[in-house]
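Student: What follows are several structures.
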Structure I
Amino acid sequence: MCELSTFAETPTFERIADWVSSMIPGALVSIMRFHPDTNSLSLMPSGRFSDDYFRAMQDVPVSENVSTCGTAAFTKQLVITDNIQQDTRWDGFQDIAETEGVQACWSMPIRRLQK
């Protein structure tokens, strides 16, 4: 059985995000932390996003139709959003995404085996 990982090793995940960024030029790569007590996700700190975007991406509910990441965490599967402005899962986040220049998104849950 698997559960979503709760990331404690921020520097390790930051290095992973840096590596993925180097493999996909122009991509904004991020990792969101799962909070099991609130069943929500929060963008982990990095220098890639503005403070406003960082704040908006805190405590995003894990739910079937809430953002790309919230949906991916809920379904435990890859979710792709090719146009954030037209995707209803991004309702409530579309303005900040547009301001930030984020036009599309994909999310793949990082999971660990449950002991």
Structure II
Amino acid sequence: MRFSLVVAVVSVCLAGCVDTSSPKFQQMSMQKCESFGYKAGSTEMANCRMQLTVLQEQDNMRRRQNMSRALSEAGEDMQRQADRNAYIQAAQARNNINCTSTRYGNMVNTSCH
């Protein structure tokens, strides 16, 4: 169950990252800058597209850092749970007491270890 949660977190985070070199992003940045009134081939258009690329790369970095943090926390949680289970099993093993009773006439001798 925890493994599927980790896979889901990774999938969501990776799905949110945008490849700024993709034709789709390049087209979107061109349209966005044109909507601001910049003309194709102008210095202003180049600066606008560069700023959009930088902002998207920063967002991608933030998403990767969040994913890394989430995976690290998930790993720590899983380790804590494993440690807790090992502690419980060890405590149960220490608490197992075996007793043997032997009857001698009207008397019963019980020894535990």
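Student: Out of I, II, which structure matches 2.8 when distance in nm of label points 7 Å out along Cα→Cβ at positions 57 and 73 is calculated? Intermediate values should be presented prior to the final figure.
Tutor: On the way: I: 1.3; II: 2.8.
Checking each candidate, the match is II.
Student: Now for a separate question. Have a look at I, II and say which one yields 49 for percent of Cα pairs over 18 Å apart, as calculated.
Tutor: I
Student: Could you figure out which one of I, II the value 1.00 for FRET efficiency 1/(1 + (r/R0)^6) of positions 81 and 105 (r between Cβ atoms, R0 = 35 Å, to 0.05) was computed from?
Tutor: Computed on structure I.
Student: Still on this model: Comparing percent of Cα pairs over 20 Å apart, for residues 41-96 alone across I, II, which structure shows the greatest value?
Tutor: Largest one: structure II.
Student: To test your reading of the models, identify which of I, II gives -9000 for helix-only ellipticity at 222 nm (-39500 (n - 2.57) for each DSSP H run of 4 or more, over all residues; to 500) when calculated.
Tutor: The read-out was computed on structure I.
Read the figures in this text as sums done on the coordinates, not as results from a lab. Values in this document were obtained by computation on a predicted structure and should not be read as measured data. Cβ atoms are built from the backbone, for glycine too; each structure is taken alone.
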